[in-house]
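Alright, structures below, take your time with them.
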Structure 1
Amino acid sequence: MKIGVIGAGRLGICFALLCEQAGYDVLVSDVRDSYVKNLQNKIISTNEPEVAKMLTTSPRLAATPNNLKVIRECDIIYTLVATPSLKDGSYDVSNVWKVVEDLKKAGKKNVDGKAFVVGCTTNPGDCAKFQKELKDIGVDVFYNPEFIAQGTIIKDLRRADMVLIGGKRNDSYDYLCEIYNRIQEIPPKISVMSTTAAELVKLAVNCFLTTKISYANMVGEVMALAGLEDEIPTVLGAIGDDSRVGRKYLNFGFGFGGPCLPRDNRAFAAYAKQLGLDYNLGDTTDNFNEEHANFIKDHFVYRNVDNLPFYFDYVSYKKGTDILTESQQYRLCIDLLDDGYEVYINDNDAIMDMITKDLSDKYPDTVKFGEPDDDVYPIKF
């Protein structure tokens with residue numbers, strides 16, 4: 001069995017490499033010609049642990065800029081293309097539709113009996129539409145999103161708490177289960193349901209996490225204002241010790257950010273509104289997250305009684321990543337600079353390359369980079 005991956009970005013290449021490592025022949029495609037050429041030469045620039053080394057020892061993995069080549073040659077076609085957010089919070093799945101059109105272009109003789117597995121985040125009901133479009137050429141559509149965190153993608157894929165598969169139980173479903181049994185370090189718990197239900201689960205899981213993060217930050221805000229700041233970790237720890245709650249994601253600190261949680265939260269809210277639910281947790285947590293960013297700024301300014309320069313040892317949304325998307329750390333940094341405070345920033349090379357020139361041009365007198373020489377006020381919880 002040969003596996004195809006259309007969209008070999010951060011997640012796509014990680015999944016492809018794990019399939020290759022498990023013994024499958026893998027063919028990936030991507031719209032970026034230079035990126036494909038680098039993959040063909042076993043070169044990649046990434047902060048994800050293990051990926052570069054795995055690529056250099058991946059004889060069964062090949063890369064092409066041609067989606068049709070992947071479709072014609074592979075038995076199972078995964079797509080992990082970008083699905084950007086629209087203004088209402090829902091997902092723009094036009095890139096997935098392009099792959100659907102490529103499947104139709106390949107013709108029934110080349111795709112009959114094959115599985116089309118959508119791994120990128122979509123709106124509830126989208127995969128049912130893809131299936132309707134592909135039914136006549138014999139393609140089975142599955143929804144199979146991954147629950148991973150940036151910076152630990154390989155680890156998370158190997159040790160997933162749950163594998164979510166939306167689609168029918170048939171031979172293709174059995175092949176998907178076989179793939180996960182081979183790439184997982186522990187026997188995976190596989191949850192099977194309709195594609196629409198699975199699409200909803202993906203959004204709902206992340207909406208729950210944003211709710212839990214917001215709840216912890218709400219408790220922290222209350223305690224800080226009540227003069228009990230030193231006991232915040234103890235109190236949240238006690239709450240988390242209740243097995244009905246759990247300690248994961250129950251910390252006081254920056255709000256949620258990055259490329260997944262905020263977008264899934266808004267997409268869940270958008271879907272609820274489509275169904276006539278105007279009041280929902282997706283909107284509530286998103287609004288709280290915005291207000292919490294303001295609270296965090298006031299929190300650090302108030303505590304910096306000596307008016308020392310502020311020091312960030314990272315400004316990415318998560319330490320060790322090269323992603324600034326909706327980072328509350330970076331937002332705080334900019335807010336402080338806008339207010340005239342002196343700020344030191346020391347992050348990984350990828351982040352520093354992204355921000356150094358722009359910030360130096362805009363804040364030439366107040367922003368500094370690297371380890372500070374003077375006394376500073378560190379931004380940390």
Structure 2
Amino acid sequence: MRESYVPSSALPTLGIGLIGTGFMGRAHALAFRNVSAAFQLPVQVHLAALADADAARAERCANDWGFAHAHGDWQSLINDPGVHLVAITTPNHLHYPMAMAALAAGKAVYCEKPLAISLGQASEMRRAAQAAGVVTRVGYNYQHNPIIGLARQMIADGELGEIIGFQGEFSEDFMGDPATPWSWRCEAAHAGGALADLGSHLLALARHLLGDIDAVCADSHTVHAQRPVAVGSSEQRTIAVDDQTHALLRFANGARGTFSSSWLKHGYKNHLSFEISGTRGTLAFDQERLNELQVYRPGQDGFQRILAGPTLPGYAAFCPAPGHQLGYNELKTLEVHALIQAVCGHGNEGPDFEEAWQVERLAAAIRLAAAEQRWVRIDEL
């Protein structure tokens with residue numbers, strides 16, 4: 001039995017409730033544990049409760065990860081008076097009921113991406129967040145990379161001149177083998193295919209860097225129409241989501257762009273990448289080399305490599321010099337730091353439910369454009 005929690009400082013306590021114990025649940029737990037070591041916070045972070053549908057697993061993970069209480073159902077966690085902030089790391093179709101219940105309880109919500117499995121659900125979540133008046137955040141953690149902050153600042157400062165082009169791709173290969181079995185990610189009612197799983201990150205990043213997108217046309221493709229129901233099974237299940245999606249983008253600032261998402265592209269493990277070109281230069285980024293930015297300005301012989309370093313906001317909390325490398329979990333800790341600052345009224349960095357709704361609307365427009373084979377204006381939705 002875990003000991004009762006006793007605050008170790010005079011700071012107010014922020015009780016964290018975590019729903020889900022998979023890869024992303026563990027990433028959240030690590031970030032909430034690490035953030036106090038990396039940053040001086042205006043609150044004492046307390047890992048108040050953890051919930052999982054498997055009560056035994058909830059108890060085991062709560063013990064291993066340092067949470068004070070374990071729950072076998074998520075509603076009990078939301079009702080727990082010691083929980084002030086609810087972190088949701090479950091499969092996509094559960095985001096809506098959990099977030100809506102947390103908002104109704106007046107609690108801050110930190111939900112993994114994508115926000116919902118439909119634009120209708122996302123719209124309801126957006127309205128509920130506005131009515132509740134609490135802080136919300138969605139886990140587009142790549143935006144918190146210090147080198148992405150530098151890229152955004154360079155664009156805003158006009159270092160690339162007028163922005164004219166965006167080429168973005170997010171490819172991985174974890175579904176590349178047709179023998180990879182069916183999972184909840186392959187079910188339209190539970191997920192949303194490569195566009196939702198990977199592409200939503202890229203759409204969020206494109207908006208973060210370049211602003212609104214006015215119109216899209218697109219093509220969506222399910223390459224492997226069936227997958228085995230389990231490893232080695234001869235029974236097949238039909239797949240109703242995209243394996244890859246490609247789109248053309250028209251930005252509100254006049255720039256044109258391309259978008260590509262695939263979970264079939266062999267050789268890529270986390271290829272969230274973009275090139276942004278302007279009248280005075282080009283910059284390029286690849287998440288597989290997340291501490292580097294490539295920049296070209298006319299007159300150079302080629303691209304210049306810029307390394308992330310302690311002069312960039314957030315980097316120095318982890319590394320004393322360039323070349324020492326931040327990783328995925330550091331980005332998650334930076335995201336959690338921004339979240340806690342917002343909950344405490346100290347800043348507003350990071351995508352909230354309003355911004356996540358914009359991403360969902362953009363994804364819905366891409367699906368509609370692919371289905372009807374035409375240009376779709378975002379304001380049609």
> One of 1, 2 was used to compute relative contact order in percent (Cα under 8 Å, 6 or more apart), and the answer was 18. Which one was it?
Replying inline: 2
> Out of 1, 2, which one gives 0.15 for FRET efficiency 1/(1 + (r/R0)^6) of positions 238 and 326 (r between Cβ atoms, R0 = 30 Å, to 0.05) as computed from the coordinates?
Replying inline: 2
> Upon calculation of helix-only ellipticity at 222 nm (-39500 (n - 2.57) for each DSSP H run of 4 or more, over all residues; to 500) from the atomic coordinates, which of the structures 1, 2 produces -9500?
Replying inline: 2
>> Comparing FRET efficiency 1/(1 + (r/R0)^6) of positions 110 and 318 (r between Cβ atoms, R0 = 25 Å, to 0.05) across 1, 2, which structure shows the greatest value?
In response: 2
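Any read-out appearing in this document is the output of simple, stated calculations on the displayed coordinates, not a laboratory observation. Since the structure is predicted, the reported quantities are computational estimates derived from the model, not experimental observations. Cβ atoms are built from the backbone, for glycine too; each structure is taken alone.
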